[in-house]
Each structure stands twice: as C-alpha cells, then as structure tokens.
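The following blocks contain the structures, represented as structure tokens.
Read-outs: derived from the displayed coordinates by stated rules, not from any lab. Computed from a predicted structure; not experimentally measured. Cβ atoms are built from the backbone, for glycine too; each structure is taken alone.
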Structure 1
Amino acid sequence: MTASTGARTLSGKRIAITGAGRGIGRATAEELHRRGALVAIGDIDTDSAKDAATAIGGDVSAHHIDVTDSESFAAFLADAKQAMGGLDVLINNAGVMPIGHFLDISEDTVRRATEINLLGPTLGMRAALPDMLAEGRGHIVNVASVAGKAAVPGGLYYCSHKAGVIALTEGARLEFGGRGIDFTCVMPSFTNTDLIAGTKGTKFLKNVEPEDVAKGIADAIEHKHKDVYLPKSLRQITFTQSLTGRRMRDFLNNKLGAYSTFLDIDQAGRAAYNDRISKS
C-alpha cells in the first residue's frame, strides 16, 4: 500500500458508504463500526440497508440511495450528515458486474452498469467534495477492482468501468492536491460475494473475503493510503505484468485461466445475481 504520513483513529469518524446492504459494503460498515466510527449505510435496496444496520447495531443508520441519480445522492448525504452530525469520509462502493460475451449483454444492462459503476462514484464525489473543500478536510474512498488494471475477455464492460474509477481517483488526487482532501482507490481481486457467482476464479490467485477488503479500507482511512491492493501480492503482480511483453502476458494469462474466467460461467449459478442487478 502507498501511504501518506500520519495515522488517525476512526473513533467518532463519520463515514457514509454506498452499496452497503451486502457484500464488501456491509463488511466495511461492520469493520468501521467495530473501530468506533459512526456509519451511514446507503443502498438502492432499502430493506437490505435496514437489515444490515439492525444486524450491526449501535447507531448505524440506513438510507435509500440510487447512485446514478444526483438528487438521490445529495439526499443520501444530507440524511447521513443529519444522522451523524456531519461527514468525514465517503466510500463509493456500490457496483455491479455484468459478464459474458461482449455482444450478448443487452444495451439496457450495459447502460445501467455503466451508470452504477462509473457515473455513481463521479456523482458521489461531486456531491461530497464542495463541503469537504470548504472545510479543508475529508476523504473519498473509491472501490474499484484489479480488473481495472488488466482487461480480460468476458469482462470488457466491468474492466473498463473500473479502469475509469482508478483514473477518476488518481486524477482527483492530483487536481485537489494540497487542499486537505485524501483520495483512496481500492483494488481487490476476486472477492467471495454475489458479484462472482457462477465463476471459478483463477489458478494463481486465491479469492479474498469481504472482511479482508473491509479491513483494507479501514486501514486506508486510518493511515491515508492512496492505493490498496487486496491481496497485497496484487501490487507486485500488476507491476510485473506491466513490464511483461504482450505475447508472454497473453500466454501466461491463458495458461492460468485468467482469460476464460468471465467466459466459462455457470449460468444457473449466476442466475439469481443477474436477476437482482437487472432490477437495481
């Protein structure tokens, strides 16, 4: 992880998280609450947000949000600030992963996924930054994916969305540098959530758990890490791949199964997830 100096405690930090009704978002809410933070959970599925808040307990609040709608995002942040007495950190976590052959995925799905995965973090930053800049402090955490570092067949939409989130985060760090705002980009590998239902993973990298990602996010907020790779070995792997010639890189990725992961899908095992994201 790349860090700037100065650790800080999470006790009393006011943190809003999108897409926190399940998966990485919920695990992150649990971890942050455990470390003493005040947490506001946002999700388009209000029932899942309420269930998560109830299960975590304490003063965790639950709110509805459609991250693709700027008014909904503004309302979520306003409600979160009212519940927590302000906002110190926004975690843009909401995301979906349509996978399969490029031309087999419907245009409606492509549009909705692009709005959730890329427009969502953009709108979140636009909603949160004005007050953070006025106060001269704040932290934006964008949950991307290592898929944004290496495109693979069957994952063209998801990979391009996450590449955009990586660029968005790095660009914001440079544009707003020196104004008291920290920016973190989180890049997990395959994480054991509904997102990867029906896939087999790769031969060279063990899946991570949402709790692992949650701890990485919490540590990043405490220590102001700029980039978070999970597992940590991904940093070296992505760096090494960037130095490898295209022919050798393609050979290795084919051999290790990386290029078939999003094409060799158990459709029955993925049906429930696909149905849920079609309604998101």
Structure 2
Amino acid sequence: MLRKVYYILLLCVLCSSCDFKLKSNDDADDPSNMKVERYDRLESRYVVTGDFSALQQMNTEYPIETRTLVEKILRIGDVSDHDISERFLRFYQDSTLQSLVSDVELEYANMDDISEGLQKTFSNLKKWIPDLPLPHVYTQIGALDQSIVVGDRTIGISLDKYMGAKYPIYEKFGYSNEQLESMNRSYIVPDCTLFYLLSLYPMKNFDTRSQLEKDLHMGKLMWVSNKAIGIELFRTDYVQMVSRYMRRHGNVTIKQLLESDDYKDMK
C-alpha cells in the first residue's frame, strides 16, 4: 500500500513537472511575455563598485551575454583568461565610461515602455509569421561601438548608443547628424526588430548581388519593421519601392515577401 502511495506521489510530481515545462515553452512562444533582461544593472554594479558577487552573477546567470560583451564588443580578451575580470574592471575605469555608465542607469531606470513595444511588435510578427522564433532580449553597456548585437535567438541592446542626440559625450566622437538622429530611445524597438529580421532573413549569395538588390533587401526588412512597430520610421527610396510593390501585389503575404529572393519586380 505504501509503495502505491509513493508511486502516485511520484507520478504527480512528474506530471506537474511536465505541465510546468509545457507552460514554460508556451510562455516562451508568447510575445505578451517578452521583457527586457537588465544585464546592464549587474554590469554597472561590478564596474562602479567592484562588487565581485555581481561578476559571479554575470558569469553564472548570463554566460552567453558576458562572453559576447567581453569577446565581441569590448574585445579585451577571452572570458576564460585568468585575469579577464581585472581587465574588464580596468576597461571601465576610464572617466568617460564611468560617466556613461552612471548616465545610462539614470536614463533607463525604467524600461517598461521598451518591453511593451517589443510585445506589440513581436505579436504582429507572430501573426504574419507563426513559426517566428521569439528572441531573448537583454541590455548591456558597451563602449559606444555597436548598438544592437544579435545572436542565436538573442538581441543585446547597448544602451550607451541610445542616450539621445544631444547627449554631451556623443559630441566628443564626431557622430553625424544622421547617426545622432537614431541614437535615442525611440529607435530601440525598431532597431531590435530590423536587425533580428536581418539575422533570420539574410540575403542569399550576398557577394554576387547587385547594389540595387542589396538595397532592396534592406528596404524590404525596413518596410516589414515599419509595419510591425506601426510607425513609418525607416524611410528610404527602397522602402518606398517595396511599398509600391506590395500595393501592386495584394496577394503577397509578409512571410512570402521575407522569404522571396526575387527583386526584379521591385525595380
């Protein structure tokens, strides 16, 4: 009798575990559950205070994000190097970067609007592309280099590149007016959308394609991004060419447009 009770309890635990996993998988495929992971806060805590527990969390809870930051963005070595934590800390002791870290944490104390924007945008994309894999989105503080870093189902947002066109530190680096225009909060969700779509729909045989085809491919991704975010933010001649093409071909779905590699009718 006791063995039967143990068996029933074990079965209940296994069923609960399966149910939990199913729910977790469902949640992971539901855009309404998307939120921004604040990796930047751990990073800030370590580089400002030297708090070793923050570094441990970065390595254990965010190993991929930490490797990407150290090796691909900052390019200060390999995460397995014995002195990488000291090098990482020293890198951010630059007075400009220290000011940048503090300013980022103040400017982005709350990012609910970004999470809501991603939820809305990816809900639209999932309607048009049901099998679209949803990305894990996180924030970081780079070194004024890349704004968005896309990996395998991940999007890293470098908040240091979205501090607003009039941010004083930007004046030291000679950004053009066109660049500065896009270096503000309102471009975060559009940039995430555009670069993630680019990672999922790269141009085939890129090196052998004409410049016009390359421009149209990017215009196509910008057009879809505009539709997904609900604002015509990306405006180029090539976006307009794609827009005219879609008006002429009302039977072409967004999924078909993204998967198509034929640009002759858009020219």
Original post:
Of the structures labelled 1, 2, which one yields 18.4 when mean count of other Cβ atoms within 10 Å over residues 191-198 is computed from its coordinates?
Top reply: 1
**OP:** Taking 125 as the value of volume of the Cα convex hull per residue in Å³, for residues 63-222 alone derived from one of the structures shown (1, 2), identify that structure.
**Re:** 1
Original post:
Between structures 1, 2, where is relative contact order in percent (Cα under 8 Å, 6 or more apart) highest?
Top reply: 1
Original post:
From 1, 2, which structure was semi-axes √(5λ) of the Cα gyration tensor in Å, for residues 159-198 alone = 21, 10, 8 calculated on?
Top reply: 2
Original post:
Looking at structures 1, 2, which one was percent of Cα pairs over 26 Å apart calculated from, given that it came out as 52?
Top reply: 2
Original post:
Computing distance in nm of label points 7 Å out along Cα→Cβ at positions 111 and 231 gives 4.2 for which of 1, 2?
Top reply: 1
**OP:** Check the numbers for distance in nm of label points 7 Å out along Cα→Cβ at positions 215 and 247 across 1, 2 and tell me which is largest.
**Re:** 1
Original post:
Given a computed value of 1.9 for distance in nm of label points 7 Å out along Cα→Cβ at positions 95 and 127, which structure among 1, 2 does it belong to?
Top reply: 1
Original post:
So mean count of other Cβ atoms within 10 Å over residues 31-38, computed for just one structure, reads 19.4; which one of 1, 2 is that?
Top reply: 1
**OP:** Using helix-only ellipticity at 222 nm (-39500 (n - 2.57) for each DSSP H run of 4 or more, over all residues; to 500) as the calculated read-out, with -17000 as its value, let me know the right label among 1, 2.
**Re:** 2
